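Have a look at these structures, which come just after this line.
What follows draws every value from the coordinates through simple rules; no lab data is involved. Everything quoted here is computed from the prediction, not taken from an experiment. Cβ atoms are built from the backbone, for glycine too; each structure is taken alone.
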Structure P
Amino acid sequence: MKIGFIGLGRMGAAMAANLAKAGHDLSVYNRSPGKSGPLVELGAHEARTLAEVCQAEVVITMLADDSAVSNVAFSGDGLFASLPKGAIHISMSTISVALSQSLARAHRDAGQLYVAAPVFGRPDKAASASLFIVAAGDPVTIDVCQLLFDSLAQETFTIGTEPSAANLVKLSGNFLLAAAIEALGEAIALVGKAGINRQVYVEILTSTIFNTPVYKIYGDLIAQGRYTPAGFAAPLGFKDIRLALAAAENLRVPMPLGSLLHDRFLRLLAQGGENLDWSAIGGLASQDAGDAPRGAPRTTP
């Protein structure tokens, strides 16, 4: 299949590599140059412009936020102007419900097809093609995309025919992850201040009542105070909470815990945590208690 891939950050580069390894005719594009070398070695072609990468059967976007996706979609040589009629845009970014709805309308008006397919999983899961994909859109179009999804993920969940439904599911999932991080941070701060070994505590939790990847991954990071390098940067986590709250406001759904998380991220970023993993909000409770793990990155300038 002839594929264009836009966005070569840690997630996008790993996903594009899996598509190249699967033998697809792959063109890649990144707004800032210098990231395509390893993909070219795998057989991908580096597109020089947006218009060039859009000359494909399917174009995948894996970008940081609404602004980045809007720029490649609505620009003069972007998706709507350059994607052939009948071609498919798969948006795999975590974006707002409102933008996903706008993309669906604009693609429909341009005679193009659109599927929202955001992913759950950190960069290591992207590299091992073991992401989870939540897809929504026209069922026939999703069937066409399934071959690509199988090269990227261990499982794909189809949530409905309205693409923005997938984006809402993704945002709600990231809200739950952030809530788990905050809860872990407060519990670890409590036992740590009492002199109990933080890592032993996390091992007990994750071997018994919370034997899940979320608690294992983030519990270990918080117990050690290890927030660099960032697998998922704190500003992106803050963005997702803001988008979840915007969707909740539009639907008239109170989310008081979401508001708390908003302020926790705001504090982290205000104190210099832009380059930390989003799990660093779990370290704020220990800082509040005056008992942060030794060697943990400081969030104050």
Structure Q
Amino acid sequence: MPHELYDYSPIVSRPPLSFPGGARLAFYVGLNIESFRPDLPIGAPGGPVPDPLAYGWRDYGNRVGIWRLLDVFDELNIPVTGIVNSDVCTAFPQIIEAGVNRGWAWAAHGQTNSTLLAGMADREREHLREMLAVLDAALPARPRGWLGPGLSETHQTPRLLAEAGFTHLLDWCCDDQPFPLTVPGLLSVPYSLEVNDYLMFMTGPGLTGADYERTVLDQFEQLLNDSAATGRVMALPLHTFIVGQPHRTKYLARVLREIASTPEVWLCTSDDIAEHYLRSTDQADDRRADELYRRAWSDL
């Protein structure tokens, strides 16, 4: 059964993809900045409330971890896509201020990571409206990108987001390039589960900071090699309470230093990637139309 949201497209059959300045690999940091409700279970339903272990661990990222990460991003001049729950805007306004002052791009991440969209059904439109009201008031402009909390969607989420002015989703981790979705005006921009710090450290047995560094650089080296034929995108998803821990941050810094010093890399945001792809596609369509026009006249 074909997927309703996108068509199958083997990467080897597409026109070559290029990036600004002759870059081959587009690289962006997706920084997950999340809030959790202390009055709801964190993780499996029926968990303890309150949950000092789970809540306090995550809250470390907002109180301490993110400020450690900002030092790394500032030192290396790394653009950041802030993937943010709207509840962060009211609970931790200093974080929003820090990102706005640095000119971050922003991607909406639902209201809170305590509430997934899956199964929301009739209440989803109101949920998104409430989220956007908070984001619109706190940010310089409405986000154009979306990552569902827990990468969750309903069947109507893409359509509702397109109606609200969004241009791209990060939820579908199925490609190394952007691609159009069947919802008009909406793209998928690559995100990653394989080098997602949460999944790497929390689901793998005994992963160390050095293991993280080597794995992320393995991903980078292969994608850079692949990009000799056509442009690729590398997303590096981060969580403030994971790589923001003292014993891990230096390994992230080593990774970013290596990637940022590679000439073939375009350091960018998810917004930049979506905008470039749409602009390139529009120009390609215009060139094809011009060529067909010239051929038609030459046949007369």
Structure R
Amino acid sequence: MSSGLVVALSGGVGGAKLALGLSRVLPAEELLIVANTGDDFEHLGLTICPDIDTLTYTLAGLDNPATGWGRRDETWSFMETIATLGGEDWFRLGDRDLALHVERTRRLRAGESLSQVTADVCRRLGIGPRVLPMSDDRVRTRVRCDSGWLDFQDYFVRQQCRPVVRELAFTGAADARPQPEALAALAGGNVRAVVICPSNPFISIEPILAVPGLRAALASCGAPVVAVSPIVGGRAIKGPTAKMMQELGLEVSSATVAKRYGALLDGYVVDADDAPGIEARLHVAPTLMTTLEDRETLARAVLGFADKLR
């Protein structure tokens, strides 16, 4: 098997599963994960970074398998109390999870960057691979529905994805600067592969690609770019991907996702039910990750396929 740096682009739950698999089959120094921050928002005076936190908890073995978000062994005294006081309780923050948001917010207000805070949290939780935000600048995903524009977490959590999606926008992306470590790594000449994890292409991966310079850096890093489809048998593995595709007038298929990424892709990993009609070079493998072994098996398959494309 080849050596070199693997750069993974990831959103939350689905991407974190493959990121965990990659972390278990690669030396820590050979994996760099670029996380979507378009989902970030301010709530109860705190800076919340859902995708970074899901990745962090998953890689640290602290994730909650029952909910798919937040920490395991959580308690909810804070949310119960704030509800009795008439506060906003639609975005649930567990007591252990809350500590991370409070500390992150304190450090950001003290002048640290999101990258610095994330790196230190990962170190303290014993996470070996680097986890980097796509940018230290503010980028916010917004959703246009029939009632107007909504902040992403309002659409996703408060309204539970019920509104029909008409358009997506990444506010601040055009002026954001790519995370400098990520850019340096991509330009360093030692990239083995770029892996686009099976995250929602519209709200998890496209915000990353919308940061000026990142798509070009990925395309010119000299390594194959391989995506894993988030669609299995015409259905989304996790989240509102299929619903969004339908409402945006797109066919719900792996082929549609591949076309969305376009010329950036050198290879595409799909489930056996989704291979026809895709122009990118294909590798067929089981992409449904229900066990830790599934995550590791898919990670090895993706890396082996990428190595053949070099």
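Could you figure out which one of P, Q, R the value 4.6 for distance in nm of label points 7 Å out along Cα→Cβ at positions 99 and 219 was computed from? Working through the options, I get structure R. Assuming 14 is relative contact order in percent (Cα under 8 Å, 6 or more apart) as calculated from a single structure, say which of P, Q, R it is. The structure behind it is P. Taking 36, 20, 17 as the value of semi-axes √(5λ) of the Cα gyration tensor in Å derived from one of the structures shown (P, Q, R), identify that structure. Answer by label: P.
Can you say which of P, Q, R returns -13000 when helix-only ellipticity at 222 nm (-39500 (n - 2.57) for each DSSP H run of 4 or more, over all residues; to 500) is computed? Matching structure: Q.
Ranked by volume of the Cα convex hull per residue in Å³, for residues 155-194 alone, structures P, Q, R are topped by R, which has the highest value.
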